[in-house]
Structures are given as structure tokens and as C-alpha cells.
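Engineer: In C-alpha cells below, several structures.
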Structure 1
Amino acid sequence: MALSETTQALPKPHGGKLVDRAASDMEKEKRRVEAADLLNIEIGKELARDIENIAMGLFSPLEGFLNRRDLNSVVNEKRLANGIPWTIPILLDVDRELLQGVDEGDNVVLSCREFRALLSLEEVYSYDKNWLAQGIYGTLDDAHPGVARIYRMKDVLVGGKIQLLQGLENPFEECRLTPRETRALFDTRGWGSVVGFQTRNVPHLGHEYLQKTALSHVDGLFINPVIGRKKVGDFKDEVILKSYEALIDNYYPRERVVLGIFQTEMRYAGPREAIFHAIVRKNFGCTHFIVGRDHAGVANYYPPYAAQEIFKEFPDLGITPLFFKSFFYCSKCLSVANEKTCPHVGARVEFSGTHLRKSLINGEDLPCPMIRAEVAKIISEWDNPFVDE
């Protein structure tokens with residue numbers, strides 16, 4: 001796909017406007033008093049982060065948790081009931097007994113540590129876990145981390161709008177930017193075209209080559225790592241962020257790059273998650289989104305380029321996907337290349353996050369200059385740079 005630098009405007013948020021479900025200072029005090037007499041439902045940290053994402057507009061046009069009609073449409077049609085593209089359901093699961101004495105239309109409190117939000121309970125409904133797992137992940141195999149998570153969910157779902165009263169403490173606050181902040185920053189820098197890059201790994205040379213290839217055709221690059229729950233063996237959040245800071249400081253033009261985090265858990269939903277990730281970056285203000293090999297995949301549940309093929313179903317997505325095949329290091333060219341630029345089939349060493357992690361865990365030498373020395377130094381400073389539980 002040919003690109004050229006343009007002065008185009010940043011895209012409108014998904015659905016037309018950025019959602020804002022955060023209570024004002026005046027509302028917070030009023031709601032806190034009200035909340036004292038309401039049912040309190042304790043939730044996990046990852047769900048609290050997703051409520052924050054709704055409140056700050058990352059998940060626009062969602063204003064809360066999906067009702068039954070929207071869930072059915074998302075699973076069956078990959079769209080909300082109003083036709084807007086949406087592929088990953090954002091759900092609140094609870095035990096039915098917990099809601100005894102609560103009626104539809106009532107407010108309840110959602111809490112996690114210091115976190116507080118109000119939920120206007122619009123609908124309580126049952127669901128089929130096998131249907132949900134098969135529809136979103138394409139498998140019922142509970143070895144898939146997303147499927148296993150669904151099977152651990154509680155027995156009913158609750159739909160309704162949320163209002164954020166108090167967010168979680170954030171150890172990465174200096175790297176968190178809201179969509180309003182990124183859009184203002186991109187505008188201040190004069191960027192009319194911005195490419196977003198999703199990652200859950202430390203950067204290797206293949207990532208760098210891919211990012212710089214895309215950056216050469218647009219005004220700016222938004223590196224947006226997922227910070228949140230991941231599977232065992234993935235890199236820890238702190239390692240990912242420190243590695244990218246080292247890479248940007250040493251190898252990128254600072255005026256062309258913004259690093260900001262996306263706090264959510266990985267779903268490992270492959271192609272569906274690629275669309276979801278693109279929508280979030282559109283809300284941040286990106287005009288383009290990089291989709292590489294096996295985006296948001298896990299094991300061998302999805303074909304290598306399924307996450308690229310799915311974009312054919314969404315001509316109305318409002319963000320331009322940039323598709324890249326695999327890059328590799330050629331020991332004869334002594335450079336990063338791809339199948340279009342290098343004829344040396346026998347000299348190719350594939351870049352692989354999985355291979356990189358295994359080599360580091362086993363103390364093996366890497367087969368090529370796979371990562372920058374500055375990044376390797378960051379990783380080496382950790383006794384265990386990987387998620388282990």
C-alpha cells in the first residue's frame with residue numbers, strides 16, 4: 001500500500017464523539033454520599049482499568065457494559081446493534097445471588113482498592129459460555145487463555161452505563177495519555193497523519209524496521225504498548241516500557257514519536273482483537289494502524305495473517321490498516337529484510353518474540369543481532385523479566 005505524507009485531519013472518534021463518563025469534582029462528592037447506601041460489587045483490577053478506558057473515551061462509543069442485544073450483535077456480526085464495528089465484548093459478570101434485592105434501573109457501586117465507579121443497572125441476563133468462547137476465540141479449548149477466562153466467569157452478565165468516581169493508582173502515570181491528550185499533542189506537533197503501533201513485547205530489530213518503514217510515510221508514530229494482565233512467559237510491563245524508552249532515546253527522532261500506554265489485558269483473540277486494537281488507536285487520533293503477522297495471536301489458534309484478512313469486513317472502520325509480512329535478518333545482506341527485498345532464503349533468521357523469550361530464559365546466544373544493545377542491557381538488569389504467574 002502506497003502512502004504519502006499529507007495534511008489530512010485526524011479521524012473522528014469511533015462512533016462520532018469521544019465518550020466522557022468521568023464524574024466532575026462536584027459530582028464526585030454528591031455520588032460518594034449516594035454510594036454509601038448502594039450495593040457494593042468488588043471487581044478485579046483489569047476490569048477496573050477497562051472502566052477507566054470507557055470513562056476516558058478509549059472504548060468510544062461504549063458508555064458502559066454491553067447489554068444482551070449488543071452482545072449478540074458483537075458475537076454474531078462483529079458490530080454493535082446500531083451497526084458500528086465492534087469485535088470484543090466488554091462485559092461485567094456477577095453472581096446472580098449478589099443482585100438479590102436490586103432491580104433494573106438501580107445504581108450499584110463497583111469497587112477495587114481505592115477505585116470507585118457507579119453502574120446504572122439496565123439489564124441482567126444469562127449467557128452461554130461455549131457460545132461466547134466459540135464466537136470470540138473460534139475455539140472451545142480451555143488451553144486458550146481467553147477461553148479459560150470465559151469459563152471462569154460468573155453466571156450472569158450486567159449491562160449498563162458507568163460513571164467513574166475514582167481511578168486506580170497508576171505506577172505508569174507519566175506514560176498514560178488520554179485520547180483528548182494525544183489528539184491535542186498530535187495537533188500541537190502538526191501531525192495530520194499518525195501511525196499507531198500495538199505491542200506486548202520488548203522491541204527487536206524487526207519491530208524497529210517495521211515502525212520506521214511506516215513512519216517514513218506519515219507525520220508521526222504512536223507507540224502504544226499494552227500494559228496489563230498477560231500470559232505467563234510474556235515480558236513484564238516495566239521491562240517493555242524501559243526497553244522502548246531506551247530504543248526511542250537512542251534510535252528515533254524524538255519529535256516524530258510519542259510513547260503512551262494502553263492499560264488493558266490481552267485477550268489473545270487474534271483477528272477480532274486486531275480490529276479492537278485499531279478502534280482504540282483511532283480514538284487516540286491515529287489515522288493508520290500497523291498490523292503484522294499473528295497480531296494478538298497465541299499458540300497456533302489463528303492463521304498467521306488472519307488479523308489482516310479480517311479488515312476486509314470493515315470498509316467503514318475509519319482507520320487505515322498497514323499490513324506487513326514477516327521481516328527477518330539476512331546474514332548475507334547483513335541487514336533486516338523481507339521476502340521482497342532479499343533473495344537469500346538460506347541466510348534468513350526470523351524475528352520471533354517467542355524465540356527471543358526462549359533464548360533469554362535458557363541463557364542462549366541470539367542467532368543474530370536481534371535486539372539493540374541498549375534494549376538487551378535493560379532486559380539483563382532484571383533477574384526475571386517475564387510474567388511468571
Structure 2
Amino acid sequence: MLNLALLSFHGCPVARLGEKDTGGMNVYVMQLAKELGSLGHKVDVYTRYHDPKDPEIVELGKNARVIHLAAGYHQAKKEDLHRFVPQFLRSLYSFQRRNQIKYDLIHSNYWLSGRVGIALSEEWDIPHVSTFHTLAKTKLMARAGERESDLRSTVEKTVMDMADTIVVTTEMEKEDLVRLYGAAHTKIKVNPAGVDLDLFRPMDKLEARGRLGLDESRIILYVGRIEPLKGIDILLEAVSLMEWGTDYRLIIVGGSLEGDEHLEFLKNLACELGIEDKVSFTGSIEQDKLPSFYSAADVFVLPSHHESFGLVALEAMACGSPVIASRVGGLKTFLNNGESGYLIPWQCPDPFAQRLDILLANPSLMNTMGNAAKLKALDMGWGGVAERMLDLYTGLLHEPLESVAGASS
């Protein structure tokens with residue numbers, strides 16, 4: 001049995017998804033921890049308090065838990081969080097010593113966690129695995145107007161140099177690390193992300209729509225963070241250009257309905273385009289409600305300028321929804337163009353509108369692509385991800401580990 005410390009400094013795995021700074025990384029950390037725990041290993045996920053009502057410890061499942069630590073004020077902006085890394089480290093050391101825990105390996109997620117991982121690896125003399133999820137230089141190249149601090153790029157490079165292994169989800173991400181940061185390709189391992197097949201599975205479309213109170217003929221869906229990099233403005237413009245008909249609804253899931261400047265921009269854009277009565281902004285929702293949205297949808301659209309992997313698209317596919325997405329990042333690795341949906345190589349509305357028209361006008365095509373999407377997702381469960389990660393961990397520890405699945409805690 002291994003004792004594993006997963007670090008997710010800024011992104012709490014149990015935070016409500018779709019809000020600012022919560023998304024695919026949160027799901028990744030949560031599912032990896034749960035699967036590793038189910039294999040009989042003890043997993044502690046360290047994150048900062050994101051809500052004053054959070055308990056210190058939240059059980060994720062067998063052998064896996066989230067531990068909230070004090071690190072700055074709860075509503076601190078993401079760009080300010082680096083200032084609280086020293087406090088986070090002190091809180092972590094205090095918890096570890098108080099509970100007399102000894103870890104075998106650290107796995108950090110995102111560059112802020114990577115700073116913590118470097119310190120812990122040196123202090124405890126144990127291996128450090130790092131996953132970045134997104135990279136500053138890749139984001140800056142993906143969309144004009146993106147801003148990232150020089151500090152982030154510098155720390156990312158330092159973490160790459162000092163980590164024992166870097167885990168990425170795609171070969172393209174590996175290429176970016178080598179090309180943009182000069183990372184050593186020998187220490188980079190590719191392990192694609194997965195999907196929770198117990199949660200995300202098809203349900204009856206009419207039943208799903210009934211639950212959500214939807215009675216339109218066609219439903220178009222977006223799920224994710226509300227930020228410029230996600231290209232939601234492209235989706236709104238594409239919908240306004242559709243020629244299929246008027247009996248549709250576009251549902252945009254994510255973000256906060258109050259105080260979100262980009263959400264207000266998108267609402268105003270919908271008004272300018274004359275489709276405000278066809279668009280619903282739901283705000284963020286609990287993850288266990290997402291299958292109803294995915295199953296209710298005729299098509300899921302992800303027009304992002306950049307996606308490291310694109311977990312929400314894979315979740316939609318697992319629920320039997322065809323996907324129209326930008327041909328970027330990890331989306332190219334599991335979405336087969338013309339089979340389970342369409343990959344769009346241009347970040348502009350017209351090609352998205354054309355593919356929407358094709359799908360919405362052809363129920364048989366939607367059904368065929370939805371079935372192909374579901375079959376592809378069935379091969380990408382989190383169990384395989386955890387098994388491959390465990391092989392990587394044990395390789396770093398230089399000791400063979402027999403299967404301990406079903407071992408007691």
C-alpha cells in the first residue's frame with residue numbers, strides 16, 4: 001500500500017464545477033484520488049479553503065480524502081494566490097506532523113501546486129510527479145489578448161526541471177513542454193484522462209428534458225467555465241447564423257450568475273444578435289446533475305481556443321451526445337471527425353453554424369454519431385487511468401508492487 005499526497009492548491013476537487021477556476025482539473029484530481037483509493041492506496045488531496053463553511057476533511061471514498069488548509073483569504077483572486085504558497089506549506093506541514101503521516105510520493109497539479117511539490121519533495125526526500133493541465137505559453141499562443149505573468153512561466157520551467165516525472169494527457173502537450181520550455185522529453189509520460197462511466201451514461205432524452213423543463217425540438221449545449229478562452233462568443237454567433245429553424249434552445253452551463261463580467265458580456269451579445277429568448281444561462285450546477293443536461297442535448301458544442309484535454313466533451317460523449325468542437329489540444333485525441341462529431345479547425349462562427357445545421361436537420365445522423373461517441377467513451381474510464389498512474393508511481397519508487405485492490409484501509 002502506498003501513501004500518496006496529491007496537491008491541488010488552487011482547485012478544490014469538491015468545489016462546485018463550472019464556477020471561476022473550477023473545471024476539468026478538479027474532476028481529474030477527484031477521480032484519480034478516488035480510483036487510487038479503491039485500489040487500496042491511501043490518498044490525501046491537499047487544497048486551500050475555498051469556502052469558510054468547508055470542513056477540514058472531506059471523504060471522497062474508500063481511502064481517499066480532501067484536506068482543506070488555510071492559505072490566504074477565501075475569495076482571493078487566482079493571480080494573487082502565489083503569495084499564499086508559504087502559508088499553505090506551513091499549514092500542510094502542521095497537519096502532516098500532527099497526524100504523523102509519512103508519504104511515499106507527491107503528485108502536484110498546476111504550477112502553483114508544483115511550487116509546493118518542490119518544497120515537499122526536498123523536505124521529505126520522496127519523488128515528485130507533476131501535471132500542469134494548462135501552460136502559460138500555450139495559452140498565450142492560443143488566443144490574442146490572453147495574459148499570464150512572467151512568474152508563472154518561470155515557475156513552470158523550474159517545476160519541469162526539478163520534478164522526477166511530468167505527466168501529460170496528450171502527445172501534443174508533451175511536444176509543447178519540450179518545444180516551449182525545453183523540458184527533458186525522457187521524463188515526460190503520457191496518460192490520457194478519463195470519464196466517470198458510472199455517472200456519465202445515457203438516459204432517456206425525453207425523460208432528461210422533462211426533468212429540465214425543456215420542450216424545444218432541438219437542444220444545443222455548452223458546459224464549462226465562462227471565460228474568453230472558451231470561445232462562447234463564437235457559439236452565440238454561430239447559433240445566430242443557423243438556417244435550420246427556430247425551435248431550439250441553447251443552454252450554457254457554468255459561471256456565476258452574479259458579478260461575472262464575461263457572463264454579462266455574453267448576455268449582451270445574445271441580445272445584440274437577437275437570440276436572447278433562445279439562450280439560457282444556468283450558472284454552475286452540481287456534477288451529478290450534468291448527465292441530465294448531456295442526455296437532453298442533441299449536440300454538445302465546445303468552441304474553445306485551447307483545451308489541454310477537454311473532459312466535458314468526453315462526458316457528453318459518454319452520455320451519447322455528438323460533439324462539435326474546436327480542433328485543439330486533447331480534443332483531437334478522442335473525437336473522431338465525421339464519426340462521433342465534428343472538429344472545426346477555425347475559431348470563427350460560420351463552420352460551427354454549418355455543422356450545427358447539418359446535425360440538427362438530420363436526426364439519424366445525430367443518433368449515429370451519438371452512438372459512436374458513446375462507444376468511444378466506454379474505452380476511456382478512470383480505472384485504466386489510475387492503473388497506468390500507479391505503474392508510473394511504483395516505477396519511480398524502484399519497487400514492484402503487487403495488486404492491493406480490495407485491501408482494507
Structure 3
Amino acid sequence: MLRASLLSSLLLMASPLLGGEFFTLSGHGGPIKGIAVGPEGRIATASFDNSVGLWQGDQPHWLEAHEAAVNTVAFVDADTLISAGDDFAVYRWDLTTGQGQRLGQHQGKVMSLAVAPDGLSVASASWDGSIGIWSLSGAAPQFLTGHAGAVNDVAFSEDGTQLYSASADGSVRLWDLSTASLKAQLVAGGFGINTLALNEAEGWLAYGAVDGVTRVIDPESRALVKDFTLERRPILAMATDPEGRYLAVGDGHGYISLLDSRDWSLLVDFRATTRGPIWALAFSRDGQNIHAGGLDEQLFSWPIDGPKGDKMTVGDKPFLQGIQSASAGEHQFNRKCSICHSLTDDSQRRAGPTLKNLFGRPAGAVPGYIYSETLRNSAIIWGAETVDALFDLGPEVYIKGTKMPMQRITNPQDRAALIAFLRSHSEPKE
């Protein structure tokens with residue numbers, strides 16, 4: 001957490017990045033999962049490295065309390081930020097002091113947040129199938145249930161009395177917050193829905209699904225306004241500019257499509273990350289830039305006007321370089337471990353601790369890394385047998401309650417190669 005004196009001085013600094021120009025924000029140690037823009041144009045980022053980045057110009061300052069990847073952030077006002085993520089927790093941050101308060105938690109990952117128009121509550125979308133309504137005045141949270149699958153996104157109505165939700169069950173629902181009950185099901189029976197964007201004043205609701213289609217409906221009549229696809233799937237992120245004219249859509253291939261809601265014409269379509277999907281989108285406060293985050297460890301900000309596609313970092317990320325000549329064990333490390341772990345003396349802001357000198361080390365023993373209680377209390381000593389079991393069974397089976405991503409290496413020879421590679425980066429202890 002930031003010291004109060006340091007953060008207070010940062011709030012008084014005036015070093016905004018210029019609107020209408022391309023820029024990047026670098027410093028995270030993992031993919032960027034969420035982006036928020038505050039009332040004064042400040043940017044907050046949520047990352048797979050378990051941290052929230054608070055940016056003053058191009059300088060990051062870290063808000064740290066989450067025990068797993070942070071998926072989403074939202075400004076309540078200039079002094080208050082909300083974050084949530086894979087540890088199921090929802091945090092409220094006082095940006096004048098840098099102090100975080102845990103509001104509570106879901107029973108599954110939290111994927112999206114929305115702030116009520118009056119700033120008195122926040123809604124959260126969770127993979128436990130529920131929607132959380134979190135009072136910022138201290139009242140107990142409420143949970144709306146009824147979706148048959150993970151809830152991926154939420155949006156408040158303009159007057160704050162209703163809430164829209166999008167789910168992997170293929171539905172978009174409308175909730176009456178005064179009665180905490182379902183008011184209507186606007187969409188049903190389709191592909192899983194990942195994201196939505198709302199402009200009630202202009203009479204449209206857009207949503208993006210796993211089939212790669214962006215659909216726009218009239219939320220009152222439920223009539224289809226526009227059906228748009230470029231055959232890239234899935235749709236993962238949406239954002240509207242401050243005036244509500246433009247809709248930006250991000251997909252699984254790393255492209256941003258910019259639509260003009262006046263006639264739903266496609267203004268521009270361009271690749272906005274060096275690799276992987278677009279997981280997060282947000283417009284700058286002045287509407288001149290689109291901020292994008294994905295598998296890269298930096299935020300790309302693109303001007304609405306001007307050339308696209310010639311500013312991205314060129315070449316593979318370090319963990320993919322030399323992949324053709326890598327040993328079998330290094331190949332497995334690059335593919336399965338390197339996004340979360342380093343092989344250096346420190347953990348380099350990664351989502352997981354360094355794997356240097358792993359062999360012979362008790363689980364949960366790297367100083368300064370925030371481990372799950374499950375791992376801290378385990379009796380695991382890392383070595384050939386335990387690493388083999390971890391990837392043979394999968395982390396979620398071998399260490400129930402771990403925050404490690406679900407993945408396996410099913411081929412025994414591939415596991416053996418990874419074990420040999422990790423052993424070569426450990427001082428002899430066994």
C-alpha cells in the first residue's frame with residue numbers, strides 16, 4: 001500500500017498523458033484484465049499479477065491486498081476505487097491514504113463491477129452465478145440469484161433503480177433493485193454472453209457473446225437494432241465514450257472495432273495488442289483515446305483519430321523468444337509457467353512466486369509473496385514427486401483451494417522435462 005503522505009502528494013500532481021496521442025503504460029508483471037478511468041482522467045488497471053495499478057502520468061503506484069488475479073476496477077469518485085478478482089474478494093480503496101477495506105466476497109471469481117449513479121453502491125458480477133450489491137455506507141450486501149451460469153457483466157440503469165446483467169447462460173436480465181427481484185429477461189437461449197454496454201438515453205443495449213457477434217437491442221421493446229460480426233470470437237470487452245456515441249468492441253483475436261451508434265457504421269477495425277485477446281477497454285475522459293489491455297504486460301492507448309497498427313511493440317514476448325530452439329523442459333516452462341512465475345532472485349511482480357531454487361523448498365516459503373492460506377498451511381516440499389503430481393492431477397485437485405490456474409500436463413514425458421528444467425534452476429538440496 002502507498003504511504004498516505006506519498007499518495008496525497010500524487011493527487012496534487014498534474015502530469016496527465018496527452019489525449020489524442022498513442023501511449024503505453026508499463027509496469028505490471030502480468031496480463032491486464034481490467035481498466036477504469038476516474039473523474040479526473042486518472043487510470044487504474046487490474047492485473048493478473050494480483051495488483052491494482054494507479055497511474056499518475058506514466059508512473060505506476062501499486063495497491064496490493066488481493067491474493068489472486070485482479071479482474072476488474074471501478075472509480076466511485078476521485079478518492080475511491082473498487083477492485084475485485086479471482087480471490088472472490090471485493091475491496092474498497094481510499095486513494096487519499098492508500099488503505100484498502102475488504103467489503104466481502106463471493107463464492108467464485110468476480111469478473112465485473114459497476115458503480116451506481118449516486119455513488120452509494122457497487123454491483124459485482126461473479127462466476128458463482130450471483131450479483132452482489134455492495135453498500136458503501138456500511139449496510140450488509142445483497143445478492144441477486146437466478147442465473148443458471150456465471151455472471152460476467154453488470155450495468156446500472158440511468159436512474160440507478162434497475163440493474164442489467166449478462167451471463168454465460170446466454171441471457172441478459174433486468175433486475176428491480178427496490179425489491180431485489182427479477183423484472184425481465186431481455187435475451188435468452190443464445191450463446192454465453194461476456195460483456196454488455198448500455199445507453200438508455202439513446203435507447204440501446206449492446207452485448208457481446210462467445211460466438212463472436214455483437215448485438216444491439218432496444219431494452220424497452222427488446223427489438224434487434226443491429227447484428228454485427230467480423231467472424232472473430234469471442235467478444236470479450238466493450239466500452240462507450242463519455243458522450244455515448246461510440247461503442248468499442250474487443251475480441252479474442254486482439255482487435256478493436258469502433259462503431260458509431262448514430263448509424264451503427266464501422267468506423268475502424270484494427271489489431272490493438274501484440275498477441276492474444278482484448279480483455280479490457282475504456283475510453284479516456286475526453287473521449288479522444290481508447291485504452292486497451294490483454295495478454296501483454298502493458299496498456300495500449302489508441303487515439304480515436306489517426307493511424308492504427310503501427311505503434312505496437314514488435315516481436316514475441318521474452319518467454320516466447322527462441323521457442324524453436326528451446327529444450328523440451330524450457331518449452332513447458334514457457335507455455336505453462338512463465339506468465340505467472342520468474343526464474344530470477346525475485347518474483348518480478350508476477351502472479352506467482354519465483355521458481356528459482358524451487359527444489360527442496362517448502363510450499364508458501366518465498367518472503368514477500370502473498371500465498372493462499374491453503375498453500376501456507378500445506379506440508380508440501382517441492383521436488384520431482386510433488387511437481388509431477390501437481391501437473392498430473394491439476395493444481396485444483398492436488399491442492400484444493402489454491403489460487404493457481406487450472407491446468408495439467410497430461411504427457412508424463414512433458415512433466416519429466418519440466419521437472420528436469422526446474423531442477424537445473426535450483427541449487428542442489430536433495
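Read-outs: derived from the displayed coordinates by stated rules, not from any lab. No experiment lies behind these values; they were computed from the predicted model shown. Cβ atoms are built from the backbone, for glycine too; each structure is taken alone.
Engineer: Supply the structure label, taken from 1, 2, 3, corresponding to distance in nm of label points 7 Å out along Cα→Cβ at positions 133 and 165 with the calculated value 2.0. Each step should come with its number before you reach the end.
Structural biologist: Numbers: 1: 3.6; 2: 2.0; 3: 1.1.
Only structure 2 yields this read-out.
Engineer: Here's another thing I want to ask about it. Tell me which of 1, 2, 3 gives -9000 when you compute helix-only ellipticity at 222 nm (-39500 (n - 2.57) for each DSSP H run of 4 or more, over all residues; to 500).
Structural biologist: Working: 1: -9000; 2: -12500; 3: -3000.
Of the options listed, only 1 reproduces it.
Engineer: One of 1, 2, 3 was used to calculate Cα Rg over 2.2 N^0.38 Å, for residues 221-372 alone, giving 0.95; which?
Structural biologist: 2
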